[in-house]
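Listed after this line are the structures, all set down as structure tokens.
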Structure P
Amino acid sequence: MVSKVTRSPGADSSGIYRRPRLVLQLKRFEDRAGDPLKSWKLTAEDWENREKRPAYEPAVEEMFAETDQPYARWRLVSAESKRYVRVRVIRIVSEEIEAGMRRWGQEPPAPQ
């Protein structure tokens, strides 16, 4: 997942970037290709883009350097485990919402 929202300096936002390791991505692709219930999710374009990934890496790093701002930070999330990614992203979003509320003088509700 790649998400980056650019807002004016008075607004608050955050970007989340998920990047699996190439070895794990290959295993997932191979597993998916061999599973008749999941193979439809994998296209020739996925394989082509995977081959181009080394060329994309410098552009991704440049994107982070050029677009990371104090009011719109990138948050990089390890993508080794889908469950971990999902939980971590939910926590990041919750933290950002609560921090934004506090900046606007609103205390977030206590967890129940």
Structure Q
Amino acid sequence: MTIRTRRKTVNFARPFALRGIEGPQPAGAYEVETNEVLLQTSTPTYRTISMLIRLPARPRGAAMDQVVDIDPAEMATALARDAKPEATALREEEAERQKAYWDRRE
């Protein structure tokens, strides 16, 4: 099994939140590491098996950076939302909160 690791820096213009991360994170640059496995196909194709984000140490908190396993689809959604005008992003976040509320009530 061949695994490759890709690292890149993503930039958020506004604060963001992801499951598995306590509280909203401030706008800024974040290092993301993606681990992928080579699939046995006729053309080289990779499938993401994990994605990690490095969070800087918080003031008055832990002294070290934190590395958190995140959902690649959720990260893509957060980056897409961040790229939209702020009013549109806020409406989408509110719609997601309302949907989650009603899903829990069922």
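Just so it is clear, none of the values below were taken in a lab; they were calculated from the coordinates. If you're wondering where the values come from, they're calculated on a predicted model, not measured in any experiment. Cβ atoms are built from the backbone, for glycine too; each structure is taken alone.
What to note about this one:
- A value of -10000 for helix-only ellipticity at 222 nm (-39500 (n - 2.57) for each DSSP H run of 4 or more, over all residues; to 500), calculated from one of P, Q, originates in structure Q.
- Structure from which 21 was derived, relative contact order in percent (Cα under 8 Å, 6 or more apart), options P, Q: Q
- Comparing mean count of other Cβ atoms within 10 Å over residues 46-53 across structures P, Q, the highest value is found for Q.
- Among P, Q, structure where distance in nm of label points 7 Å out along Cα→Cβ at positions 22 and 38 as derived comes to 2.2: P
- For 44, 39, 29 (Cα extents along the principal axes in Å, calculated) the corresponding structure among P, Q: Q
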